[in-house]
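Engineer: Have a look at these structures, which come just after this line.
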Structure I
Amino acid sequence: MKSFNNAIDRRTFLRQSISASLAAAVVAGKPGLLLAQDQACIPQDMPRTLVNVMLQGGADFRYLFMPSPGHPDTEYLSLLWSARRSLYSEAYANYEQMFDNEYLLTADPLSGQEFGIHSRAAWLHSQFNDGRLAIVANAYCGRNRRHDQSILNADAGEPDYAALNFDRDGWGGRLVEQLGGTVNTVELGNSVTTFNKGTVQGNRLARVLHAQDMRSLALPEAEAGAPASRRSILARALRAYYEARGPEVSVDKPGSWPYHTFFQHNTALRTFAAEVDAKLASCIPLPDELLELQLSNPDFAQQARNLFDVCQVPSELSLGVVSMSYGGWDTHNNQAAEIGSNLADVFGRGGGLDTAMTAIETLPAAEQPASGQLVFYFASDFGRQLIANGAAGTDHGSGTYSMLLGHAVCGGVYGEMFPLHESRPDSEGRIPLQTPGADIEGLTSTDRILSEAVDWVGSELGAGVFPDSAQGGLEPGVSLASLFAG
């Protein structure tokens, strides 16, 4: 193998290093680096976009939603209160007092049934009242209670998938393949999950963009005002090396040379990131509300900022579908404190989604406002058991509630919100609300729900992304055909 000095003429290397230094000095302090920063921020058409929000750990949505004290079946209410009493403050004398302090009353527009949404999720409550939140009761994304398998089931969109094999495609990856062209999944969290992966084995990440920080996608460059720092020296040297050596190896090395990948990635990342940086620099800066957003989970605050920026540059990203995540929902102990901060971060007033969507609503639009082109789908590993455990928490269950949120959603409750059979003896004479280990009975498979959501993105795409969804479970008497307005 040739030495570095033989491969690149020393004079060429120094000349390119100096050029990089001068360029860095000229644009010091500006994003975009070597691109002009005076590009106009022309509003773009925002495509219909699903945002998959994975709540890792198994969220207890029966804690998020509770029946009103006026529930017509007093026996059901009494048994539910007895089963879950330890999740709430001992100061509450009865269910009504607890509900009045912990929940915000609302009513299902489809049935008129009253119920409560936890007060820490006040933004979610407002979205339901505005008709933008669909709650699918008695849903299931898997048939087990293991985190690893259930998260894989949720990401794959296959509730009956039994193999623990993470080298496989996810429903987000399949969706962008169905959309065709150069459309990508955009991951806003700190790791790329199975959800994003495509169907081509050995190249499953070909259509994935990992945007952990939309304002820092580019490779490191020289520090503004510190041209002699170690970072600046290394950044200039690396840029000069790749720019000088790249054309040589493309000619001198065979196509099978494995290190071509490094040069290809360097070129692609510098070009792509520079385009995104330049576009964002010419568009609306992050609003103060997002810049100063403080959440219990700082990573989710960053994802909220990323979501705002994604909506400014959908064309540059070739946006197809978005992935977000929030961990910490495995509430075996002290559930009220743990889930309370989670609910506030994700669903609360001034939380991540409220702040992001408020800012997104201000973005200039080419035709359809970006805020109207987003639909959020909230997933979790599984639900929790009906009866609280001895540590003021809940243990793993299976059935849960699925939620879809957006302007295009026909809000309401789909399914029996609080199934009365939970307070009745089953075929073996056991009453679920008095039986340790009993959980919400999963009746509607999440692939059926998601197939409807994908059909909203593109007509008849659902069957391609979820080919087995027609055979999935569906609660008797429930239709999902009206989940979307069109």
Structure II
Amino acid sequence: MGRIMIAGTSSNVGKTTVAIGLMAAYTRKGYQVNPFKTGPDYIDPGFHKYATKNHSYNLDSHLLEKEDIHYLLSRHSDGDLSIIEGVMGFYDGHGIKNTRGSSADMAKVTQTPVILVIDGSGVSSSAAATVLGFQKMDPQVVISGVIVNKVSGNRHYQLIKEAIEHHTGIECVGYLPKNKDIHLDSRHLGLIPAEEMPSLDQNIEKLVTDVNASIELEKIVQISKTAPDLPRENQKLKRFLSNNKPHFQGKTIAVAKDAAFSFYYQNNLDILKELGVELVEVSPLKDQALPENVEGLYLGGGFPEVFAKQLAQNESFLQSVRDFVKEGRPCYGECGGFFYLSRGIRNLDGLHHEFAGVFPFEMEMTKRLVNFGYVNATFEEGSKELSIKGHEFHHSKIVKNRDNIEEYYQLKKEKDGMIVEKRGCGARIGNTMAGYPHFMFLSNPEFINIIFRRNYERI
């Protein structure tokens, strides 16, 4: 068993390409690869699963405590090799004065050796200065190897390799050449999800060929074995499951899963399963109605705006959601699910598409990013106050008929330890609750009782 992190000097340096290439290459060699993603991103884990056939888990030192991270990483590292993909630039975190939420912070929290990906285009010896800076900025971080991306060929790589190893003592473990045939398309929320890329198989095969030819895979395995084992117990989750499993055992929750709805933290779904809940996948794009035996509905995020016309045309499924909500059954929506529960959405092309209409307001897509970043949400539950951590990222806003709708939680944002924003968010009607943020259930599992258990006890 081994563990490594693939991190980059900046966004767009190629760390996702390298990470997917390594995951796929090791998988094809017979390794059981366990993928992880640093940060709150929902799209990269889809590529990880595509490459390894295993679920990918988000590790985030802002959303989760150290015990939670160790639990997730240890529990889901039963294979031969765990590969953690980093986020943004290596030291980019939740502020300037601290690196919480960064790849560097995650490497320290998990004691994971780092393979640093750098852009080799247009440089030779100067690459050593880049690596030296990353090495010196935080001596507690263990950078154990370098992969040079976008080089013109082996001769170019050897020049860079010699300079880096001479000036830093860090070993270069390979390179990837410039290859215009390998390209991962993107749109407003980042990469286009794996299930929407018809050419992904071909791209991954080309990538695996390059990885096998120019990256020292066995050397990376040797580096990965220097990572220590981590604690597997999580007392917070253990207590929650013990106290609440009797109330959830045998319940059935429908989870929207298709091209329009694919953004979920895998561990959120896992916790529901550990409570004894049966999860049934449904497609608002293709299914005619919700299954009759379903007792709860979880509408995650995704790209309903991209598939708005198809979703609006599936009137029978929309009606089944309306009927489900009218019956008082618990329904919870995150971002894209929030869209779907509104009256409809107006896209940038000016066309309006009608959705479920559970909430009376409409949504409108925007050219500019409206909200982005980590949030702490506070809920008032009787005499108690509950907080949970999450992340939001959306190019849309609520328009028309927002008045008289209960905002069911308060959001606050912090930066460098200071509160920089406070606002109400979300909407609630009866047993239906929804909002823009994606919450990490493991940060406070009691949130599950707010959106499902309490509502089960009412029906």
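FYI, it's all coordinate maths here, none of it is from the lab. For clarity, every value in this text was computed on a predicted model and none was experimentally measured. Cβ atoms are built from the backbone, for glycine too; each structure is taken alone.
Engineer: Figure out for me which of the structures I, II the number 15.6 belongs to, where mean count of other Cβ atoms within 10 Å over residues 121-128 was derived from the coordinates. Can you show the working numbers first?
Structural biologist: On the way: I: 23.1; II: 15.6.
Going label by label, the one that fits is II.
Engineer: If FRET efficiency 1/(1 + (r/R0)^6) of positions 161 and 377 (r between Cβ atoms, R0 = 35 Å, to 0.05) is calculated from each of I, II, which structure is the one that comes out at 0.15? Don't jump to the answer; show the numbers that get you there.
Structural biologist: Numbers: I: 1.00; II: 0.15.
Going label by label, the one that fits is II.
Engineer: Identify which of structures I, II gives the largest calculated value of relative contact order in percent (Cα under 8 Å, 6 or more apart). Present the calculation step by step, with values, prior to reporting the outcome.
Structural biologist: On the way: I: 28; II: 13.
When relative contact order in percent (Cα under 8 Å, 6 or more apart) is computed for each of I, II, structure I gives the biggest number.
Engineer: Here is a follow-up. Can you tell which of I, II yields -11000 when helix-only ellipticity at 222 nm (-39500 (n - 2.57) for each DSSP H run of 4 or more, over all residues; to 500) is derived from it?
Structural biologist: Working: I: -11000; II: -9000.
Structure I accounts for this read-out.
Engineer: Who wins on Cα Rg over 2.2 N^0.38 Å, for residues 73-320 alone among I, II, i.e. which is largest? Let's see the in-between values first.
Structural biologist: Values: I: 1.39; II: 1.28.
If we compare Cα Rg over 2.2 N^0.38 Å, for residues 73-320 alone over I, II, the biggest value is for I.
Engineer: Compute Rg/Rh (Cα atoms, Kirkwood Rh) for each of I, II and report the one that scores greatest. Numbers along the way, then the final one.
Structural biologist: Numbers: I: 1.04; II: 0.98.
The structure with the largest value is I.
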